[in-house]
1. Taking 23, 43, 30, 4 as the value of P(r) over Cα pairs in 10 Å bins from 0, in percent, for residues 80-127 alone derived from one of the structures shown (P, Q), identify that structure.
2. Quick check: 24.5 is what I get for mean count of other Cβ atoms within 10 Å over residues 176-183, calculated from one of P, Q. Which structure matches?
3. Assuming 51, 47, 35 is Cα extents along the principal axes in Å as calculated from a single structure, say which of P, Q it is.
4. For the read-out relative contact order in percent (Cα under 8 Å, 6 or more apart), a value of 14 was computed from one structure; give its label from P, Q.
5. Quick check for you: by distance in nm of label points 7 Å out along Cα→Cβ at positions 16 and 152, which of P, Q is greatest?
6. If helix-only ellipticity at 222 nm (-39500 (n - 2.57) for each DSSP H run of 4 or more, over all residues; to 500) is computed to be -8500, which of P, Q is the source?
7. Which structure, out of P, Q, was Cα extents along the principal axes in Å, for residues 96-223 alone derived from, given a value of 41, 34, 27?
8. By the measure mean count of other Cβ atoms within 10 Å over residues 120-127, tell me the structure among P, Q with the highest figure.
Structure P
Amino acid sequence: MSSMWVRFNAESTKLWRVNDTRGATYTLDSQTLHNVSSSASLGVIKPSSDTARAWHAFDTVNLLWWNRDNPASICWSSHETDGNHCTELNIQWTDTSTDGPYYDIGSHTIHLSAADPDSEHTVLHESGHFFMNRLFNGFPSYTICTSQYIYNRAGSGTCAWVEGFADAVAAYLLGDYRYVWPNGTEMSFAYSSGWSTGDQVEGNVTGSLLDLWRNVDGGNWNRTITLLTSTAPSTFSEYFNTDRPKAGPPLSTGWDALSYLRSHSIQY
């Protein structure tokens, strides 16, 4: 063989990809070997400093796909059973981007600013919005969360549910109980002095979901994932009070579950 090289694409089986603002998927090429006649080493292959964050974002989304709990296909939820026709998650990023972080529902695109991939919580939070979309086979009606929306202050029930679920996706997959921003600043989801009370607070919803999944529902989110493919709650109250009893067998709404909610100031 006169020459040979290997090209890696930041795309996984039409399930998710990272692209620039022109829609071009990031690629990474090995060195080119010439006059190859036997086994040869390609050496160390790593992205350049100006594209490394694209690959970090790409790799981070593996955590969500590995834990999507869909036995029906390789797709994101059991609504799609044909592995050749899965809805693809697009992640748009450049090393100079100031556009993000947010998820665009219509195009299934996450927009990330330049430093956002430094926070795996941010990447998985925005991916969590896409995941909710795939579980519901659509997206619940919700109040748009403004830039002034604060995780520990009361907003709306729908906004707290949508954002709290996305927070919980990130923390659950990373095995922690916090959110870490790209600059390293972090917050805990444990209810604290100065927080607003109730289920219209994003942080209260997040902490409650994490406690339910880890301490009440068998140590994982699998039964909630199954439940959310057949229901589409628009608030945490609807999820807990109306939909959890519909699971087969029912997910607990009794004293054990309620005690965890109370620790996050949610009283039902």
Structure Q
Amino acid sequence: PREEVAYVTCTYRSTCIDQPDFLATVDLNPRSPCYGQVIHRLPMPNLKDELHSSGWSSGCSCFDNGTTRRNKLVLPSLISSRIYVVDVGSQCRAPKLCKMIEPVDVFWKCNKGYLAVTHSLPNGDVLIANMGDPAGNGKGGFVVLDGETSELKGNWENECEAPPTGYSFCLQPRLNVLVSSAGMVPKRAGWGFNPDDLKKGVFGRRLNVWNLSCRSLTQCFDLGEDSLPLSVKFLHNPEAAEGYVACALSGVIYRFYKCE
């Protein structure tokens, strides 16, 4: 069925407005008098979170289960490392905050911070990619939320396999593979781009391939110094064994694929 609303994370980062970030609800019904307009704003209870890439508590990877519903939206915060869970099932046009995981819990339980991109796993749990450790040093990897309770379960990968940096990821459950990209060192990212950071290991360069069921790193591709691979996607086909990754600094788009 056609989507009736869209949810958009909105941030006041790098503005003079000292207000909380908010989740905007946009009317997508072409027959509605409010079509294309923001019909609701859900402000977060804290300042300076910088809401980033939201994701469903259950998504496309779980759709083999006929009981799965998209009724919760998970909002990770890039700067504060806080996690919000929003109930969009009770009132889709006026969602409500139903859970908040504080940064200290992420720091102590996972030794992670600077949370970026969210996707659901085949078992219904939620995976969130991170960019660094609590001190802002580069450290990739993922934290896991329970898909039912939204409780923080811990790290997804083995500690010894955490990449030097992280940012985004995509997965193909039918192929048992997850591919993740590299971000930049968070304590440098907060200051914006600085040419003096080039050739100092601040910007990520790796594309990582993981065994999804074993949670193990199986292959790494070096895309070049200061390439900064960020957005990574498989083709929109659950059987596709290929995808693309876009590099923010080098400007190169790479195609990756499975060799037969």
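1. Derived from the structure labelled Q.
2. Working through the options, I get structure Q.
3. Q
4. Only structure P yields this read-out.
5. The structure with the largest value is Q.
6. Computing helix-only ellipticity at 222 nm (-39500 (n - 2.57) for each DSSP H run of 4 or more, over all residues; to 500) on every structure in P, Q gives -8500 only for P.
7. P
8. Biggest value here belongs to P.
Values quoted throughout were computed directly from the atomic coordinates according to the rules given, and no laboratory measurement underlies them. Bear in mind the structure is a predicted one, so any value in this text is a computation, not a measurement. Cβ atoms are built from the backbone, for glycine too; each structure is taken alone.
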